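Q: Listed below are the structures to be examined.
Values quoted throughout were computed directly from the atomic coordinates according to the rules given, and no laboratory measurement underlies them. None of the values given here were measured: they were computed from a predicted structure. Cβ atoms are built from the backbone, for glycine too; each structure is taken alone.
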Structure I
């Protein structure tokens, strides 16, 4: 029976090790997928901003010379606004959502129960100044 217990324990350890390895591999894959999606999204949004600024200026100038310095300034303001919003989101997440507004944000850290969670209110509130 002792031999069976040792074998049984060894099997349990091997199963646990296999589960941990599988979980780590899945987590690594998810992180890589997220990174690829984030990079592609960033390139896509940046490309759209460049195209929007260019087409706005070319439309306003009605075929005339496009002022590159003004075009660059407009694009720089767009990038500055995006970076500013990211800093706001990071600060709000740490200083507000994980502090005084935890009772609302906590739903984001639990398994989802339905299509919406109380934390979704933050997306709506932060969309107003972004628009």
Structure II
């Protein structure tokens, strides 16, 4: 297991000092997954959300855990929560679109893509700043 035990101890100590320190919690959850402790990882990630209910990384990690366990609806639910909580983040939308396309749910994929465009419409797109040649 290498230095996983030392890392786990360090992250646990960091969380004892600051329970809202999400990088330590996210790394601790990764260690739990490597040790095949999915419930432990879930508990750690949910603790991140108790301190920061919009934490994108925690929601995406919880979606990933659901996918690992074959819980498709929970996977979709976490990605939808992440998308709503973080409208400028495109990763949850892209993952949902890919999931829907893989499941041959083209209508749901289109709806998700349109929702993502609507949510990010106020964002400046990079090509708005590119030089234009006439």
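Q: Quick check: 91, 34, 26 is what I get for Cα extents along the principal axes in Å, calculated from one of I, II. Which structure matches?
A: Only one of I, II returns 91, 34, 26 for Cα extents along the principal axes in Å, namely I.
Q: Further, regarding this structure: Assuming 3.2 is distance in nm of label points 7 Å out along Cα→Cβ at positions 25 and 89 as calculated from a single structure, say which of I, II it is.
A: The value was obtained from structure I.
Q: When mean count of other Cβ atoms within 10 Å over residues 57-64 is computed for each of I, II, which one produces 10.8?
A: This figure was derived from I.
Q: For helix-only ellipticity at 222 nm (-39500 (n - 2.57) for each DSSP H run of 4 or more, over all residues; to 500), the calculated result is -27000, so let me know which of I, II that is.
A: I
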